[in-house]
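All of the numbers you see were taken from the coordinates with simple rules; none came from a lab. No experiment lies behind these values; they were computed from the predicted model shown. Cβ atoms are built from the backbone, for glycine too; each structure is taken alone.
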Structure P
């Protein structure tokens, strides 16, 4: 398939539009007739954040049962499932599963942590609300993966602001940490605002901070974070930072730091 240079230039640097163009080209092929963009493709078009970066050039499609036919194109990932009219919409000129259907499909098909990250992202960006997801789950009956999808939706939280925070919430639960409060404003004893923290265990006076790269991309941000931590500790809180590499590489060590902070009598 071909596109005009002007059209290609117009979508350059816009991930959702770039992927929509690739999907449009795929859906123009005769063997994809009746299919719609779904799963990871739908997530990219809707702007839902994912933990795993989708494979370069891959397109995910869903067709109704009985119309499923494999193609020779290894870049096309097919799913066969019912596609009620209310589960399909048009975004950026291509037919795609709705946000709610996309979140439930991802929750059914991806590992639990990745499903939570996708659901949190869609909720946080206000692309969907939890009652929509709950209502859709009831429609799916006994579809494959629906039990896991229910767990994902129950656990999802619109206050999680990044996939790292979503993954951290899952790890906390898996290791038995009590559920933290998310995105809490902290003030000192004179009611002066110090900052908004990612996670707070108020009973343990412990704060958790998920350190993604975005926090330190701006010049001087690291120094500001250090000064902020000092003020949080002066206010009587214990602060534990963790990175993506630590959370996925050595989660037990991250959890141990939290338990040490819980047990510490003062600033940590």
Structure Q
């Protein structure tokens, strides 16, 4: 993989226009595979590319600081040039949603539609102080590496007060590790924890309301009705912007897990047609 080019996995027919899917912090493209496979069965006119953002998954080498939302956008553009594929749509969740919005603000070649899934465009400040992701990162700092097995990690996180679901999800972020002689020594993270901290800091402070309010193309925002990301002021400002706003009333923040059918229906109905002209 060339420097600055993101690891990715494509689902769908060769030659079809591509929609790129961006995961959130501590995730990877593989977190969206089951959801996207079902989506691809309905939208056979499109291909879907699941990317690992910098410092995550298999995109852990060849990326230089600073680790920011803007740098993630640079990576998307570099990846498009390297693959010679410019996505017609980008769907981003949480941290990936803010990356998707910043990407739309650059007016990249070929982009026709952007989806921001439960990510507020403005600074989040103190609202992230006790955010679940921040608490997970604090917990990960206390876990000695390598971890001997998946069960040990899950048990450690449950003992720290995290849910079975989150503890199980975190085990998907382990990769087998070997010592200097090539012998298996257990498991390490599939992400760079220091890089992740830098990305979260930039995400927390970055204000993209001016980008959203400028209306960069066909922009859709999906809000989780049971989530905690949106203040009343945010919702009012979003309504005033005229951006297409979709509320998944019964979903928590993990919209593709909590309301997969409703989210999939939105995308099936609204994603651009693969045979349409730009």
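Quick rundown of the values:
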item: Origin of the value -11000, where helix-only ellipticity at 222 nm (-39500 (n - 2.57) for each DSSP H run of 4 or more, over all residues; to 500) was derived from one of P, Q; result: Q
item: With Rg/Rh (Cα atoms, Kirkwood Rh), for residues 8-143 alone derived as 0.97, matching label from P, Q; result: Q
item: For 3, 13, 24, 26, 21, 10, 3, 1 (P(r) over Cα pairs in 5 Å bins from 0, in percent, for residues 32-111 alone, calculated) the corresponding structure among P, Q; result: Q
item: When percent of Cα pairs over 30 Å apart is computed for each of P, Q, the largest belongs to; result: P
item: Given 3.7 for distance in nm of label points 7 Å out along Cα→Cβ at positions 176 and 208, calculated: source structure among P, Q; result: Q
item: Entry that produces 3.1 once distance in nm of label points 7 Å out along Cα→Cβ at positions 64 and 256 is calculated, selected from P, Q; result: Q
item: Label whose coordinates, when relative contact order in percent (Cα under 8 Å, 6 or more apart) is calculated, return 12 (choices P, Q); result: P
